[in-house]
Each structure stands twice: as structure tokens, then as C-alpha cells.
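S.K.: Take a look at these structures.
Derivation of every value follows stated rules applied to the coordinates shown; laboratory data play no part. Every value quoted in this text rests on a predicted model; they were computed, and no experiment measured them. Cβ atoms are built from the backbone, for glycine too; each structure is taken alone.
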Structure 1
Amino acid sequence: MAEITTFLTFDNQAEAATNLYVALFDGKIVSTMRYGDVGPGPKGSVLSVTFEILGQTLHALNGGPHFTFSQGMSLFITCDTQAEIDRYYDKLLADGGKELQCGWVSDKFGVVWQIVPKVLQSLIGDPDPKKAGRTMQAMMQMKKLDIAKLKQAHAAA
């Protein structure tokens with residue numbers, strides 16, 4: 001059966017990025033491939049890393065400076081608690097990451113992440129358009145999503 005696996009191509013930071021993600025998400029490195037005598041990278045340097053985080057297998061490749069990331073593709077993390085949101089958001093933002101709108105973060109490697117509470121879908125999907133609308137308006141004003149404030153907006157009269 002065919003499989004789909006996320007493949008992240010970095011300039012030369014595949015190993016550093018993988019180490020961050022594995023540590024942050026309590027994951028594991030499955031395998032590491034290194035360049036041999038024929039390159040194109042220096043012999044022994046990392047070509048690619050296969051790793052697992054949160055039950056997902058991903059591949060990271062050092063492909064050179066012409067590879068960059070954009071908001072057109074992001075990794076979506078659903079969280080049960082504000083503590084989870086805070087942990088992931090703050091760690092991915094550290095050391096040069098960028099805050100984006102509505103729970104999105106671009107980490108120091110340029111990979112874009114959406115850090116979203118699981119409850120958000122039911123709040124903005126509420127059949128009451130006023131409740132859903134207030135929640136959406138509150139979310140659009142946030143960078144890091146705040147579960148309590150989203151619930152407060154939803155419940156406001």
C-alpha cells in the first residue's frame with residue numbers, strides 16, 4: 001500500500017532541526033544517512049534523517065540553499081491544554097523563530113507550524129453563527145492561541 005510521509009528539505013540544518021523536533025515532541029531518530037566519497041556534501045556530513053514525532057514519520061534532507069519553507073505548507077499540532085500550546089509555541093519560537101497570526105509559528109529553520117487547541121474546531125464550528133463569529137474574531141486578534149479567551153468569546157452574550 002502506498003504511504004505519504006512529510007519530507008522537509010533544509011539548506012544544511014536537517015540534523016539540528018531533527019534534534020529540536022525529536023526533543024520537543026519526545027520523538028526518536030529512526031535513521032541517519034551521511035554523504036560518502038562522491039558528495040555532494042562533505043564526506044560524513046548528514047544527507048538525511050528519518051525521524052518520528054507524535055506518531056508521524058518525517059524525513060529531513062540537506063538539499064542546499066535553494067530550498068526554503070513558506071506558509072503554504074505547515075505542520076498542524078492539536079493540543080488538549082494551554083500548557084501544551086505554551087510549551088510547543090515557546091520552544092518553536094525560541095532562538096529566532098517568528099510569531100505569525102492565529103497560532104502559527106515559523107521556527108528558526110523556517111518550518112511553519114500551527115499550534116491549535118482541539119476545542120477550537122467545535123467553537124468556530126458552532127451552529128450558532130454569533131458564537132462562532134465571536135470566537136473567530138477573537139482568534140484573528142491572537143498570535144498564540146489562548147483557550148480561555150477563545151471560550152470566553154464564544155460564551156459572551
Structure 2
Amino acid sequence: MAANFAARWRHKMRALGLDVAPFVSCGMWLLPQEAPPLLRFERAASPAALWDIYNANHVWSPAERERLTAFRVIGSYGAGDPICLVERTVVLLDSGFRQSVYVNRGVPELAECLLAYLGESDPDKFRAAVLAVDPLALSDEAFWNCESDRIGQGS
């Protein structure tokens with residue numbers, strides 16, 4: 001399935017007239033190294049603890065380490081907010097590491113949502129694609145629900 005995703009991603013990128021970025025493995029799955037909307041998966045091959053990546057910018061108390069021990073960084077969004085795996089679930093943490101936002105139930109669903117988002121200009125078509133893959137990703141505060149509101153608005 002990972003190879004199938006990579007082939008479909010390459011095909012869609014070329015159809016959109018875009019250069020195909022390299023892929024990175026995330027377990028047995030592949031993710032593009034960079035993908036809209038402002039996502040980077042620079043840590044996907046070797047997910048790391050938050051304090052191993054953000055140690056220069058944050059003083060980690062023992063309580064924070066305990067609270068965040070299950071979060072493993074696989075990438076970032078926007079200005080650097082971490083995208084993490086918690087067990088199998090993909091979440092986005094805010095820059096203060098206090099709140100998490102549901103992204104997808106796993107990496108395969110993340111890959112499919114990335115593919116659905118790529119070049120999409122119709123928010124309803126995008127929502128239908130996400131609904132077929134991971135209905136929870138369209139809940140009120142979920143990442144893809146918020147991003148779907150931006151489709152077609154030039155953001």
C-alpha cells in the first residue's frame with residue numbers, strides 16, 4: 001500500500017505541474033518529506049521525544065516529561081508546531097506543548113488525507129474524501145476539519 005500511495009502522490013504532483021519531493025518512511029508507510037498545508041515530516045523515519053528536539057527552546061520539568069512521554073515527533077506544521085504519534089494516532093501539538101489536536105487515527109490515514117488535500121479547490125470534495133478515510137478527522141476541532149475551511153480561500 002505504501003508503494004501505491006507513493007505512485008499516486010507522484011502522479012498527482014506531476015498532473016499539478018509540481019516537482020515531486022522525496023519520500024520518508026514512517027514505519028512501514030511512506031510520507032512526502034513536505035506536503036501542503038505547510039507540513040514537513042523531517043522526523044518520520046526516526047520519531048523522537050519532544051525534549052530531544054526542542055531542548056534548546058524549552059526547559060522540561062519532570063512532570064512535563066511524564067505527561068508528554070508518549071508523544072513522538074514525526075514532523076512539523078507551519079512555524080514548527082510538532083506533529084506527533086501517540087501510540088498509533090497522529091496529533092498536532094501547540095508550540096507550548098499543552099494542547100493536542102487530532103489529525104488522523106494513523107499514518108495510512110494521514111497519507112490519504114495528504115493526497116486528498118493536494119491541489120484540491122473544492123472543500124466539499126475534500127471533506128468527502130476525508131470522511132471515507134477517517135471520519136473523526138472532520139470533528140469540530142480536528143486538524144483536517146479546520147484545514148478544509150481554508151480550501152478555496154487562497155490560504
Structure 3
Amino acid sequence: MIKELRKHLNLGRGGDEGQALVETALTLPVLLLLLVGAAELARVAYASIEVANAARAAAQYGAMNGGGFKDATGMLAAANNDAANLTPAVTFNPAPTYACICSDGSASTCGSGDCATSKMIITLTVNTQQTFTSIFRLPGLPITYTLHGTAVQKVLQ
């Protein structure tokens with residue numbers, strides 16, 4: 001009776017003993033590829049945020065230091081201090097630029113004689129870039145990315 005009961009219970013299982021192991025072996029490489037891809041995408045996103053923050057730090061440096069909007073070396077140092085954990089260092093592309101306009105709306109050449117009856121408004125634009133290299137070579141994706149950051153800031157007078 002017990003033998004017959006065991007036989008009855010095992011009827012539906014015939015040959016399924018290793019199915020879970022085979023399914024795991026087949027899906028594990030896909031799961032690992034997804035995890036590596038997600039980690040690499042997170043690294044690219046983090047570096048992109050750092051490059052944008054470096055542009056903002058450089059623009060803030062140029063805006064706060066009187067004539068600092070002409071000090072590209074100091075702005076680059078501020079950008080690289082802000083993005084200290086990025087390798088290689090952040091660069092400017094193109095170099096920081098500034099534009100002037102009088103507060104009454106008239107044009108200005110950024111000269112000291114401009115805007116005799118109003119204040120001069122100086123706007124500084126900083127563009128940063130950094131080349132990011134992936135650790136893993138994922139199919140269909142490039143191995144290097146060029147990341148860009150931009151910041152526009154009014155200069156304090």
C-alpha cells in the first residue's frame with residue numbers, strides 16, 4: 001500500500017529533478033549582464049552630474065571674484081576642485097566667455113566707458129567637458145563618452 005502510494009505521488013515528477021538548475025544556469029548570464037549594465041549606467045550618470053557641478057563651481061568662482069570672470073586658470077582650478085574624484089581632469093570646451101549689456105538695455109563692449117548712465121551687467125558662460133571611459137565593454141555601447149556641463153552666471157559688480 002505504501003509503495004503504491006509513493007508510486008502515485010511520483011507520477012507527475014518524471015524527469016523534472018534538474019529543471020530549476022538548468023533554468024538558473026540559463027538566466028544567470030542575462031541577470032549578470034543587466035547588473036553590470038546598470039552599474040555602468042550609474043557611473044556615467046554620476047560622472048555627468050560631477051561635470052555639470054564643476055561648470056557651476058567655475059562660474060561661481062568667476063562671478064564672485066570681481067575680475068575673476070577673466071581668470072580662466074582660477075575657474076579651471078575651481079572646477080577641478082569640485083570634481084576632484086574624476087579622472088582625467090575636467091577641461092573647458094570652449095574657453096569661458098562673457099558678455100556685457102547695460103542695465104538700461106543698450107549695448108556694451110565691456111569697456112569701462114560703457115553704460116555711463118546705468119550699470120553694466122556681465123554674464124559669464126562656462127562649458128566643461130570630460131572624457132569618461134567605461135570599465136566594461138558592453139555590446140552595442142561605446143567604450144568612451146564625452147560628458148558636457150554648462151553654467152551661466154551673472155557677475156557681481
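S.K.: Which of 1, 2, 3 yields 0.00 for FRET efficiency 1/(1 + (r/R0)^6) of positions 25 and 97 (r between Cβ atoms, R0 = 25 Å, to 0.05), as computed? Write out the running numbers ahead of the final one.
M.R.: Working: 1: 0.95; 2: 0.45; 3: 0.00.
Working through the options, I get structure 3.
S.K.: Looking at structures 1, 2, 3, which one was distance in nm of label points 7 Å out along Cα→Cβ at positions 17 and 145 calculated from, given that it came out as 2.3? Could you put the intermediate results ahead of the total?
M.R.: On the way: 1: 2.3; 2: 3.6; 3: 4.8.
Clearly, the read-out refers to 1.
S.K.: Figure out for me which of the structures 1, 2, 3 the number 18.4, 68 belongs to, where Rg and Dmax of the Cα atoms in Å was derived from the coordinates. Walk me through the numbers before you get to the answer.
M.R.: Details: 1: 18.4, 68; 2: 15.4, 49; 3: 29.8, 111.
Structure of origin is 1.
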